[in-house]
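Participant: Take a look at the structures below.
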Structure I
Amino acid sequence: MRNLVGTPTTFKESTRIQHAVTPLAESQDELPPRRLFDSYDEIIIPLKDNVTKREEYYNAFHKVRFGRLLEDLDMFAVWLTYKHTLSTEDMATARSPMGIVTGMVDRIDVETRDISVEKDIMLRGLVTWVGQSSAETLLLMEQPNDQGEWVKLLEARFVLVARDPKTSRKALLNPLVPSGKEEELLNTEATGSYTRRRQWMEESLFKMPPNADETKLIHDKFLQTVDPRESVFSYRVKPANSEWLSDAVLKNVHICHPQSRNIYGKVFGGFLMRNAFELAWVNAYMYCGSRPLTLTVDDIKFRRPVEIGSILLMSARVSLMYRGG
């Protein structure tokens with residue numbers, strides 16, 4: 001991808017990105033439409049026979065370190081979106097005039113408790129929805145079982161955004177035109193995800209007050225933490241078998257070194273996700289007193305770039321707990 005963007009390989013030269021001279025399109029009508037499977041690709045993470053690579057993925061329980069997979073998913077999602085914008089003939093020689101970055105992780109559903117570090121992992125994916133300057137990618141991660149059949153480990157949906165690298169304004173993406181029933185189904189599902197995200201944004205607490213049911217729930221929770229014999233808010237009572245949210249917080253600090261940069265010279269989004277996830281995992285471990293299992297990751301948003309040299313404060317909080325199987 002460095003060749004696509006024109007990024008130097010060394011940090012010393014990283015400020016001298018050679019942007020493509022090809023102008024960005026001013027209308028999507030100028031761009032050739034793409035089918036969904038035009039962007040399809042698959043890669044193998046060689047853990048079975050590559051000892052050096054395998055060592056990078058070990059966790060303390062002799063399984064795959066999930067944070068490393070977040071980095072791989074992030075890079076692969078960006079690659080698929082670049083592939084959507086270029087024809088097969090252009091992939092080897094062309095330089096993209098736009099920058100493509102991860103805007104958010106919509107959802108990751110994990111379908112296995114532990115991922116083996118001694119078997120290869122396959123990543124497959126494609127672009128399933130395109131707006132004007134944003135796209136959704138569907139990613140599947142698979143690993144062979146004992147019979148040699150590839151079995152799904154997780155499914156992920158990433159939202160990517162295209163920007164003019166010189167002005168940071170939005171860049172237009174090739175329109176997406178489904179071809180055949182399979183592509184139409186994938187596009188319909190992705191369109192539903194987009195609609196759900198828009199609805200969630202409109203109903204966010206940053207725009208809308210709590211509704212009647214939510215207000216009652218908040219008040220009921222509040223009443224559980226006050227002494228009815230005291231008419232003051234400052235005297236709080238912790239319900240039985242409960243912990244205060246303020247006691248379930250964990251923080252750490254990172255210095256953002258050049259080794260964690262992406263192809264645009266900013267801090268790699270996968271690095272941020274990995275460290276945020278691992279902090280959250282440790283917080284859950286300390287709160288529960290036993291090893292937590294990752295079932296779902298969702299709603300990760302990237303609001304602005306992080307510069308190399310930044311001092312990054314991360315905090316994690318256990319915000320919900322329920323008893324279930």
Structure II
Amino acid sequence: WYRSWLDYWEESTMSQADVLVVNSNFTKERVQAEMAGVRQKPMHVLYPSLNMEKFASPTSSSSSNAPIVSLNRFERKKNIGLLLEAYSELQALLGRKRAPRLVIAGGYDIQNEENVLYLQELRKLATKLGVLENIDWKPNVSDEERSVLLTTCLCLVYTPHLEHFGIVPLECMYAGRPVVALASGGPLETVLHEKTGFLCKPNDPTDMASYLKKLVDNPKLSVEMGRAGHQHVKTKFSKKAFEQEWLDLLTKTVKTGTYRRWAKRNTYRLQRCLVYLMEAVVILGLAQLLTFLLRCVGILESDAHIWSTVKNAVLSPRQGEL
């Protein structure tokens with residue numbers, strides 16, 4: 001029940017902003033669909049940037065023996081089981097000896113119950129599919145190991161469905177390797193289909209296996225796509241591009257906020273003037289009504305007015321004192 005209150009306060013506070021910033025068009029669509037109060041608000045898409053300094057320079061070679069890599073936290077929403085099913089189909093297409101090894105790596109916390117249980121589930125699934133012996137499990141890899149995996153793999157397979165953005169595909173493309181991802185969520189905006197990788201049908205292991213086979217059959221394609229991906233990330237997702245777009249957005253927002261405050265002040269002044277005018281009209285109307293009633297009961301002469309009576313009552317004592 002408390003979630004509804006949090007959602008209410010989140011939406012009400014977000015609606016006070018001059019500009020809302022989201023990390024992808026997919027996120028923008030989800031926010032507008034879930035929060036009616038912010039649909040009319042300006043919403044700007046600002047893609048996260050990549051810290052390129054911590055990544056090694058991409059290599060210019062690849063081979064069909066290079067491993068297929070998955071880099072994800074060991075959580076069920078990361079959908080890693082889909083890759084195991086696709087890898088099983090890839091082995092059926094190529095034969096076990098010809099299929100490259102599969103590396104399942106990512107964030108893992110032994111104290112996190114979901115991490116522990118999900119890794120066990122994945123191992124059981126791999127055993128059931130008959131691919132366990134061809135998989136290297138690397139939970140909780142270091143940054144150095146991560147960099148090596150990205151620069152030496154045949155490709156990265158990114159399996160989350162409806163991910164809002166996803167930074168791992170950018171890391172892989174900058175490392176000079178293609179990405180095979182689901183055609184949903186953030187990857188639709190970051191991975192260029194058949195140029196920097198492949199976008200396969202969500203939850204379709206057969207479609208994914210067919211794209212993996214293309215890369216195994218043609219390692220040069222992996223190099224070409226990796227080169228295009230590296231340039232794509234440098235151009236569109238660099239820190240410099242992010243900083244410039246962020247600065248432009250801040251400058252525009254300051255102007256918007258300044259105009260809003262100016263317009264609000266002027267609107268407030270106009271509203272007060274209208275209130276004062278309405279109050280004056282009401283007072284004059286009441287005075288006319290009171291004058292009419294006092295004339296009717298004979299308290300005022302027919303040519304007298306309540307204003308003159310009040311004026312005389314106020315000024316007469318003072319004139320007597322003088």
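Participant: Tell me which of I, II gives -18500 when you compute helix-only ellipticity at 222 nm (-39500 (n - 2.57) for each DSSP H run of 4 or more, over all residues; to 500).
Facilitator: Of the structures listed, the value fits II.
Participant: Given structures I, II, which gives the highest value for FRET efficiency 1/(1 + (r/R0)^6) of positions 63 and 167 (r between Cβ atoms, R0 = 25 Å, to 0.05)?
Facilitator: Between I, II, the highest calculated value is found for II.
Participant: 5, 19, 22, 15, 9, 6, 5, 4, 5, 5, 3, 1, 0 is what came out when P(r) over Cα pairs in 10 Å bins from 0, in percent was calculated for one structure; which of I, II is it?
Facilitator: This value belongs to structure II.
Participant: From I, II, which structure was mean count of other Cβ atoms within 10 Å over residues 175-182 = 28.1 calculated on?
Facilitator: Answer by label: II.
Read the figures in this text as sums done on the coordinates, not as results from a lab. Quick caveat, the model's predicted, so the values are computed rather than measured. Cβ atoms are built from the backbone, for glycine too; each structure is taken alone.
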